[in-house]
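A short reminder: the numbers here are calculations on the coordinates, not readings from a lab. This structure is a prediction, so every number in the text was calculated from the model and none was measured. Cβ atoms are built from the backbone, for glycine too; each structure is taken alone.
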Structure P
Amino acid sequence: MRRSIAAMMAVLLAVASRGGAIAAPPAPTLQQQLDARVAGMPGIGVVVGVIDHGKQSIYVAGQSGNARPLDAHTLFEIGSDTKTFTATVLADMVLLGQVHLSDPVSAYLPGVHVGSKDGRAITLLDLAEQRSGLPRMPTNMDDMAGADPYADYGTADLYAFLNGYALTRAPGASYEYSNLGIGVLGQALANKAGTTYPALLKARVFEPLHMSETTVATVPPNDPVQLAVGHADGAPVGSWHFQALAPAGGIRSNVIDMLKYLRCNMGQGPLARACLLAHQPRADGESGHKIGLVWWTNPVSGVVSHGGDTAGYHAFVAVSKDRQTGVVVMSNGIAVADIAVHVLTPSYPIASCAHAIAPSEVDPRSYVGVYCYQAAGINFHVAPGTSTDDLMIALDPQPALRYVRTGPATFAAAKVGATVSFVLQSGNVVGFNFSQHDAAFRAVRLGAGGQAVVASLPSQFPAEIALDPATLQSYVGTYNGQGISFVVTRRANRLYAQLTGQGAAQIYPSARDAFFYKIVDAQITFARDASNNVVSLTLHQNGEEIVATRASSL
């Protein structure tokens, strides 16, 4: 569901296919590399399933985060890998003649108005190819940064969004990754079958493949003891639950069941024809990849893959071009695409902070140095710029980009929409917070010996305070300015801000009239008049300020 890591790491499959580009490292075993990857990360583990020319192997490293040991039966959220199951259902129904890829989705959403553009209606194929013209997320979701963001988004909400949404481009015109689109697809297929999406999956995929331990995380929550505890930035986080958008990210599974699904995607078993039909590349998709029915295909290596991320879990499934080797990787706190790449291309190393070349001397007061995003094993090299107001920052192994100062310890690369905010302790630089579009993570600084200078970074957010209901209500209203509109709403003791064309996101009080986002690096402050009435708000983001005057109260 959160595509930041899966999409960013998907390019590894393209990089790994370039013969000779990466020198072969020493040859520790896969088990040794997995043990090293999760070493020093309490409560975090990874499970890998491999099928190589008929031989099946399972590897387990780390911990489940609860009292139950990590093993082959441990369940993980697989996030957007759920989309591939939805594609399998679609392909199966197509092969059975129950639907056609060219069918307009409106045919299976009775009573719902689904927009069209330039005389072109959204088809089932448009949805599966992520070329429907629908946005990534519906704008009527309460809080995409919340602890359980999809739990209260029901079918009525989905239909309400569709009824009011006007397409900005024709279906089929261009690719845009869309959780919403796959949610609509799954709901349409369930309607056609006269059942619910979880029941549809069980009948069409889980039961034929004997995936007896795989479920959909529905509402109300009923988390099994086998579920690993998810982790984000090393800290435990809650699990996610779904209603209308379950087809995009709601499955929980373990390596035993996912190996059965992997065999299907290697062309084996009762659903092999459906799995392989979903693979067939049809259009341009994710960076450097073609897209079939959801699945990504690397046109250079022929590898078919897809990844999935939720708040605290990561998963990746990949199959070689000859379908003789396949891998599934799941974790409750570290990125896993590089592990999948390593299995298919052993010369490509599993990412690790230990691979960074740290400077021989480090000035702790300078930003220059090496930083590591530990959950993904991604290294950043920060070098001096042309002045005191810029830096050259490289995401290894990519070329460096120029970041320009936008605040006392904040630098931004406007070309790619990325911001780096350095974290200081006692005047020393110990890491940074990174944000780019919907991706956000923290990287810790490495010392001269290549070790992290601190065990963990402090929270990037200010201390949150409690405000009474009357004070929260005083902010509610519509604010207009500089070409955009903000709608501020209150739900119980929570405040939400919604920008034009975006979903509502919770904002958190750090002081009276001062709030901050957790979904992005941004703050909102409110201004009052002499009568103590709120009259405007200011959005502070990327060194810029946008002032909006209050137009009405709600």
Structure Q
Amino acid sequence: MTGTVLSYKQDSIADEWDAIVIGSGIGGLAAAVLLARHGRKKVLVLERHYTAGGYTHSFRRPGYEWDVGVHYIGQVGDRRSAVRAAFDHLTDAKLDWAAMPDVYDRIIIGDRTYDFVTGEQRWRERMKEYFPNDALAIDRYLEVTRKCVKAEMFYHAEKIVPAPVAAVLGFAMRYPYLRWAGRTTAEVLAGITSNKELMAVLTGQWGDYGLPPGQSSFGIHSTIAQHYFDGGFYPVGGAGRIVETMTPLIQEGGGAVVVKAEVSQILIEGGRAVGVKMADERRLNAPIVISDAGAVNTFAKLLPEACREVEEIRHLPPSMAHLSLYVGANKSARELGLDGTNLWIYPGTDHDANATRWYSDPERPFPLVFISFPSAKDPTFETRHPGRATVEAITPAPYRWFTRWEDTVWKRRGESYELFKDMLAQRLMLIVEKHVPTLAGNVQAAELSTPLSTKHFMNHGAGEAYGVASTPERYRLRSLRPRTKWKGVFLTGQDVSSLGVTGAMFGGGICASAILGRNLISVMTKPA
């Protein structure tokens, strides 16, 4: 069954709910599903955009569709895995997955190519083939990565336990993970190897978490690396299937997912949540309000002014903003020879220096270009869009380059903005056609999104893709937790857990666990 998403302006929405969720990203949807299934709560999910799903939504142009944030997911090939079990639990096992090629990521540094193959042991062996003199370093890298990921479970569990328990056991639960997450990726790797090329390859997925190794926490690096060792997968039918398969479970509990519904404020009375105020001044009532709008938006914008507390997170930078070039071709993926392997393209081995140069001058080389082939990953794309193919090319871009146009309106930002976009789009297209030469002469559509596009659709103040940046400082904070100081106000999504679609999904599990006072993570990750 596919759920029906309602429109705030066109459908009748009740005033009283058991819980209200602000934002329909997977963190908000996951919390809503769990509250409906295990708390028997009638949950209203409010989305300001005209499409539900947050970064999991798709958008269409004549003959084409692209996914804005789901490029591949790991650990869903085996129904016994915790990630697959969680997706099955939240979608009633209605979401199917297609395996990507054996080589899920291809790291390209200058003219050198390194393939990430499926299976940790096979990956280990392939890396040793590339770096035969660094076999011990590769073994050590895999060892510390596993240790870090194992410790992460207790770090997040501490966010669920009651405050008195956290006061006594919190440090012991957090410390093993913070030994790793409290250091940068570069610091940890420097203790493993001095081979700069090997370090560059090991961190060749840094775009998946938005910070080069000198800035990123080794915690997030380990999570992402482990997540993909068993290969990459893609939702059959495209990313839009995620919200389509989660919505019915919310509705079965008497809830609803509503778009074009902008919340202006969380209402607090007597120190606790009583509902939300909409942009049209209407009040919707609920004793539980869950924010999937990000910690910064929640603390600095959605709470009443007298309640706003952002000092602890104010000094943390937002995560990476980006450019995304959406390309449509007038031949199928098969005709173009596209097999679905992601390409990570770098100008050299020093990721931090490459990023610094680029952020200082938009005419410098891109620090990375990630190229994804959604139409080649989804076995149903050819049926839905015969004779067409889609490609996406992504690179980081600082929001400050676009601040001069931030007060303009989407699609009407002026000639100077369009000229700047065209320059960036053309440069990205040159990279795409260099590495995918069969596209030359077959491109029928190309559209560039900027950090302003992200801000417009996702309501992130600096166009950030991953909420609060995953620096070591982020993991030391105690405020990025599901519970807030106001009774009935909770956080969900990436900022509560980890980055990306899977991290946000588990953020929903952590949030719902805190609300219901039971460990729903163990419930949602138990294979059916």
Structure R
Amino acid sequence: MSDKVMINLNTGMKTLPMEVEKGTKVLEIVKKMQPELPYTILAAKVNNKVEELSKKIDKYSEVELLDMRNPATNFIYQRSATFIFIKAVQDILGPGTKVHVENSLNQGLYTEINNGQRISQKTVAQIEVRMQELVQADLPFKLEFQAAEEGNGNGSGQIPVYSLDGTRDAYYGLLVPSTGYIKYFGLKKYGKGIILRHPDPKVPDRIPAYRDDRKLYAAFQEAADWGRLMGVSYVQDLNRKIKSGEIRQIIQISEALHEKKVAQIADMIAKQKKRVILITGPSSSGKTTFANRLCVQLRVNGIDPIYLGTDDYFVERDQTPKDEFGNYNFEDIEGIDLPLFNSHMNALLNGETVDLPKFDFFTGTKIFGQRITQAEKGQPLVIEGIHGLNKRLTENIPDSEKFKIYVSPLTQLNIDEHNRIPTTDARMLRRMVRDHHFRNYPAQKTISAWLSVRKGEDKNIFPFSGEADVLFNSVHIYELAVLKKYVYPLLVSITQEEPEFCEAVRLLKFLRLFKSIDDDTIIPNNSVIREFIGGSVFF
């Protein structure tokens, strides 16, 4: 029997066949190849499954080396940096110190210590120095498994537990082999806590320029307060509510909180007499449902808005910009007929009659003559579109007329104190369900398109979020337990031979922790969740 096996190695720069000893760890292959590669390899995809570098090769395998530019590896980096941070905090403040990883914020992870204990700048500096010492020591992360406790939905009976220099912690995902891999990080005292800063996956070898977002911080804090109000801060709390039957009340409270918030925003618009209400947010935020509910609340205030979408102002197909692959780029602001849009909006504000276009996506052209519209005196325009906060969209409209709203589902529900649920995952699951229900798309198509979607958001949406007058958090604390029953079968159907398999495995891993809400008839027909699972009064 041969002691050697063949592998097909993809370094990200080239693919080459290679013969290795049976039982060789991927790490040994990485050590040979790393000098030729631009960034540190953190994990590997072995036969289409993301594995730690300690994975042994004992048969023919397709092996792809992954640095931080891969989304799965980015999470591995964040997870590993988080464990080093927790270890450093406990080394400085004592082993009983509680660290809560709350949410992403300001290009990092927002954390609180001992439920919001105020920490001095001196202590933050001491923690950062201790982290640097742990990284320089290049200490190993050691993995073992322990039995899971009751209450974690349909999760497996084993929880991965890592140890670092005597400190043990459970993580629902992989880590790097040792602390020496976490070369770039920083700490910043912020609000009641500390932000653990890490590289942007697009540029893995540096910490990005700091960007403050107070509105986002306030929205996450409000979501945490809402969770505490309902007695749901972690997945196991939600599971208990589902098991006890209290989930009906949780749904009612969560929906009522949304309605109250929408009403407050409508009251602000009415009081300020704003006439151009601009609504934007990333994919699957529930912008359309929010916009319709806002129109209802404005009517309660005696205001009858005109509802418009920027998609009807696309340029003609032959003028549509293209991306680097030669595909039409419908998300770039150059794809909007800005002069016509500004001309029409100002005409409406001045009480003129306007022939509003309706864009025909089949022919790629604007059709006129179907929506002749005139705004009455003081009648506002509610405008929904991804470029709503970009000043170029409304550059010829007076700023005094504008009220800008940013909509996004900011998930504050986490697995436990140290394992968070990324907001982007919640949005992708929403989109996956909607794509399947309304477009008959398989989950594979949603997953494969997601990187492109995120790239467009990074360029066209996120940089302008700070322009908003109000941030509306469209998340429902119960929603992942509802989405599970729709999305789980779609993910399970993805086979290991398909490129989207490893991402499906990652999503399934945390969905298994949730109990399903099988009866969703209690969810009202104006809920943002109805935009994705069906049954919305607005569609």
(Q) To test your reading of the models, identify which of P, Q, R gives 25.0, 87 for Rg and Dmax of the Cα atoms in Å when calculated. (A) R
Q.
Of the structures labelled P, Q, R, one was used to calculate mean count of other Cβ atoms within 10 Å over residues 250-257, giving 25.4. Name it.
A. P
**Q.** For distance in nm of label points 7 Å out along Cα→Cβ at positions 90 and 506 computed as 1.2, the structure of P, Q, R it came from
**A.** Q
